[in-house]
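Visitor: What follows is a set of structures to go through.
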Structure P
Amino acid sequence: MKSGYDGAVKLARKKLETLAPEKVCGLCGASYNGEKYIINWLSKEYALSLTEQANYPQVLEIIFLHYLTSEGTKRPEGKLISYREVPGALFYEPKFIQRAVNPVVRCFGGAPEKLIETGEALGGVKSTEGDASVKINLLPYLPVTYILWAGGDEFEPAGAILFDRTAPGRLCAEDLAVVVSLGAYELIGKYKNLNK
């Protein structure tokens, strides 16, 4: 079945084929078993083959391929940047806010402590920003910090999502917007499962 990602998947697979697996794994924290790359997305392992179609959503496959082929050389540094500081992000910022920030605020704004609890259930760690925040490695060397401010009588709850400053060396602005929105929906899904 054809999708809008088919061309991008084909190009990224071709690029990955030209790279030495040891180099790829060393740069991005994946592993290679001789046939497939094994990559962690949140707290789950996914296998990526160069020859077989993935058995998970194609949007994840293209993100994994772009991540593996980015050849980013820096490990996370612990210095945070906003999405606006990512080259090319202004064009995607409205969708970033609509699909990643706003859903997290809607879900957790009334109970910010639940953001931390839920993030920890996905392998994240409590952070110090805002009224509640959690840092989650969406991909091995791609930590993302989801932040909430509780609001009050005069202010609505608000949120932000920050990246390690090495993130733009891993994924482009469009991919980063997709990654954090997928992460946001994983958080929301986990919250619903934990609070049934």
Structure Q
Amino acid sequence: MKEISQSSTKKGIEFLKKNDKDFIPLLDEIDGRLSIFSIPDGFPGIIKLITEQQLSVASAKAIHNRVLSLVSPMTPEKVISTKKDLLKETGLSWQKVNYCLGISKACVEKKIDLDSFNKKTDEEILDELTKLKGIGEWTANCYLLGGLKRIDVFPSSDLVLQLAIKKMKCLKEKPNKSSTEEIASSWEPFRSIAALILWSSYEK
């Protein structure tokens, strides 16, 4: 499985510029500097994504930092042994508390083996992750991109990516998930690089 690296990023940028000219002004705008989306791999990365779902950047960071201070080391066993009330006091919703506990139990009971993901395809990982309560397609794709650094992943339900595509393609309306997937299909096999460019351009 190909991963994001300095070399693959360079190849991806050249591929995208050649195959979709709309990337050229975006790259000029960000001066070729991509915002790197990176999270820890394994269990800590999954918990970070759960913690930060549907929150502003500032709120997500503050809550995640409180979770890390409470649960140290960040392991499934430690999460399970932490009182639910204390997890809630970090700012997590009860729903997210239960998601974190459920995922922790799945890891402890060997219902999922995050360490084995390095040997599995993107599709296999997506299938396994989305079976866990609290992990939808967006979270699973973000884990593939940010945690495992896979080169051809595109979280098509991501609002910022949809808005960036609307701007890039001069669309009248924000594309829905299906339309976003269709547009992004032409960026294979470097959709992760396309996502990084779009995120970077929208943040400018």
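Coordinate-derived values only; no laboratory data. Being a predicted model, the structure only gives us computed values, none of them experimental. Cβ atoms are built from the backbone, for glycine too; each structure is taken alone.
Visitor: Which of P, Q yields 1.10 for Cα Rg over 2.2 N^0.38 Å, for residues 61-116 alone, as computed?
Guide: Numbers: P: 1.45; Q: 1.10.
Derived from Q, not from the others.
Visitor: To which of P, Q does the computed value 22.4 (mean count of other Cβ atoms within 10 Å over residues 45-52) belong?
Guide: Details: P: 13.5; Q: 22.4.
So the calculation was done on Q.
Visitor: The value 30, 23, 19 for Cα extents along the principal axes in Å, for residues 21-76 alone was derived from one model only; which of P, Q is it?
Guide: Working: P: 30, 23, 19; Q: 46, 22, 16.
Of the options listed, only P reproduces it.
Visitor: Right, here's the next one. If you work out distance in nm of label points 7 Å out along Cα→Cβ at positions 141 and 181 for P, Q, which one comes out largest?
Guide: Working: P: 2.7; Q: 0.9.
Structure P gives the largest value of distance in nm of label points 7 Å out along Cα→Cβ at positions 141 and 181 among P, Q.
Visitor: From which structure (P, Q) was Cα extents along the principal axes in Å calculated, if the value obtained is 53, 34, 29?
Guide: Values: P: 57, 37, 31; Q: 53, 34, 29.
This value belongs to structure Q.
Visitor: Quick one: relative contact order in percent (Cα under 8 Å, 6 or more apart) came out at 23 when computed from one of P, Q, so which one is it? Can you show the working numbers first?
Guide: Working: P: 23; Q: 30.
Considering all the candidates, the number was obtained from P.
Visitor: To which of P, Q does the computed value -16500 (helix-only ellipticity at 222 nm (-39500 (n - 2.57) for each DSSP H run of 4 or more, over all residues; to 500)) belong? Spell out each step's value before the answer.
Guide: Details: P: -12000; Q: -16500.
The structure behind it is Q.
Visitor: A value of 3.4 was computed for distance in nm of label points 7 Å out along Cα→Cβ at positions 85 and 157; which of P, Q is the source structure?
Guide: Numbers: P: 2.6; Q: 3.4.
It was calculated from structure Q.
Visitor: Comparing FRET efficiency 1/(1 + (r/R0)^6) of positions 53 and 93 (r between Cβ atoms, R0 = 35 Å, to 0.05) across structures P, Q, which is largest?
Guide: Numbers: P: 0.60; Q: 1.00.
Checked P, Q; max of FRET efficiency 1/(1 + (r/R0)^6) of positions 53 and 93 (r between Cβ atoms, R0 = 35 Å, to 0.05) sits with Q.
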